[in-house]
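Multiple structures are listed underneath, in structure tokens.
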Structure P
Amino acid sequence: MNVPEFTQRKTVGKKLTVVTAYDALFTRIVEQAGIEAILVGDSLGVVVQGKPNTLSVTMEDMLYHTRLVAQASETALVIGDMPFLSYHTSVGESVRNAGLFLQAGAAAVKLEGGSHVVDRVEAMTRFGIPVMAHIGMTPQSVNQYGGFKVQGQEEEQAEAILADAKALEEAGAFAVVLEAVPVNVAKTITDSLSIPTIGIGAGPHCDGQVLVLYDLLGLFDDFVPKFVKPYAHLKSDALQALKQFKAEVECDKFPSDSESYH
């Protein structure tokens, strides 16, 4: 999968699937499932590093995990997620940081924001760096929103998100992530763009869907957003396996003769 093929999926009406991954093992599993794109998300700050949000994730963190995924990837489009402050200062610094993701093996980058990042998107695409945009609820702005809240429920706000989407498409973005926006707003935006929309908490009318891998696999059960559907329950499976291991060691059942060398 490459960027032009990804974008053309909208034209032929075939839905796109995107998941996050942060290491080689899960990258191989994701690709065996036929997923079209892997986002090396700054969500690693929460699901891998155990932090309350993504704001402390660094470029070094992101480049390290991007290399792990890119080296293992054979079929999926690998997208590096630009972390907080990596594109917030100057256009030149933004382009440089985006370029580092490509040097780490990513085929594209993702950044959050609407009209205020259009100049970044234009500059990146001008220098051959494909950009996936991200609007609606943008996690790096969580403090500004006062929490993780749905965006676009008021008409004025919905119109602003639509305007952002059109501006980002015109700037050269090859796709737009819509996060936590009402279904009708997401449909209007999807129908208004020639590039794919990738939804997360944006209803069924987007051109594709993205989920955090650990949410999809049911590795978290303390906080499950409304838009997440766990397709497995690996936390309970892992917990049961570990308890069984502990019990068998304590009662001298493991290792048995079949797990021993002679």
Structure Q
Amino acid sequence: MLKQYVVDAFTDEVFKGNQAAICVMEKWLPDTLMQSIAIENNFSETAFTVSEGDGYRLRWFTPGGEIDLCGHATLATSWVLFHFYEKDAARIAFETRGGHLSVTRDGDRLAMDFPAYRLEPVPVTDEMAEAIGSRPLEAYMGRDLLCVMGTTDEVVSAKPDFSKVVKLPGTLLHITAKGDGSPYDCVSRSFAPKLAVSEDPVCGSGHCHIVPYWAGKLGVSKITARQASKRGGTLWCTMKDDRVELAGNAALYSAAELYI
């Protein structure tokens, strides 16, 4: 049997934010089995972690395959470890495919130290406009494609054509716009049909693209970001040179045993 938790990340109440399944293990399972568990869960990510040295090794699987960086499942994993396995710890370190990550307690929130993606401007194309349903003002490439829209309504009401989104460059597609005012500096949504996830409800790694853009555009280091999916979520973000601090809350939904 394998212990598995389900945590809603970037929210302080269940049924909101982004769901992640967390498996805390004594040793690694075969990759094929971890992939099968991720497919069975059918969340945007299932995280698997094993204690290693003074920290943990962490891997993330989508229903469509393993991914190199995931914010909400890191936040969810940290919440589980702080509450059930490392109750006296102030900081947890992770080794991942995306590099060294750390998470610290920040009052009621958890703050994650993540790499910022370097954004390269790319031309706005008709293909982008047709996939999103309206034409972006600007477009940038990091790991993912970031499209900047003219209004928050274009982000909130967007109904992308996923058959066209999968043909766009980048692993995910993020659309974002300047917030209409307090309390949010920006609003965004994230789509990942290439990973068998239509919409990622709250995307931490996406904000490693979104926050560098808005911090530069607005000339500030602190960004309060809102993910405007149906479930919704809030991230308190800080640019620190080539790193992004992403802070948020999390809520435990379930703890179970997998009979595998």
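Once Kirkwood radius over Cα pairs in Å, for residues 90-193 alone is calculated for every structure in P, Q, which label goes with the largest value? Let's see the in-between values first.
Numbers: P: 14.1; Q: 15.3.
Sorting by Kirkwood radius over Cα pairs in Å, for residues 90-193 alone in descending order puts Q first.
Further question on the same structure: Hey, distance in nm of label points 7 Å out along Cα→Cβ at positions 42 and 122 derived from one of P, Q reads 2.3; which structure? Don't jump to the answer; show the numbers that get you there.
Values: P: 2.3; Q: 3.1.
So the calculation was done on P.
A follow-up question, please. If relative contact order in percent (Cα under 8 Å, 6 or more apart) comes out at 15 when worked out from the coordinates, which of P, Q was used? All intermediate terms of the calculation are to be shown ahead of the outcome.
On the way: P: 15; Q: 23.
The read-out was computed on structure P.
Next question, about the same structure. Once mean count of other Cβ atoms within 10 Å over residues 74-81 is calculated for every structure in P, Q, which label goes with the largest value?
Numbers: P: 22.8; Q: 27.9.
Once mean count of other Cβ atoms within 10 Å over residues 74-81 is worked out for each structure, Q has the highest.
Using the calculated result -12500 for helix-only ellipticity at 222 nm (-39500 (n - 2.57) for each DSSP H run of 4 or more, over all residues; to 500), pick out the matching structure from P, Q. The partial results should precede the final answer.
Numbers: P: -12500; Q: -5000.
Comparing all candidates, it corresponds to P.
Which one of P, Q has distance in nm of label points 7 Å out along Cα→Cβ at positions 138 and 202, as calculated from the coordinates, equal to 1.3?
On the way: P: 1.3; Q: 2.6.
For distance in nm of label points 7 Å out along Cα→Cβ at positions 138 and 202, the value 1.3 is produced by structure P.
For which of the structures P, Q does the calculation of Rg/Rh (Cα atoms, Kirkwood Rh) return 1.03?
Label of the originating structure: P.
Just so you know, all these numbers are worked out from the coordinates, no wet-lab data involved. Computed from a prediction, not measured in an experiment: that's the story for all the values here. Cβ atoms are built from the backbone, for glycine too; each structure is taken alone.
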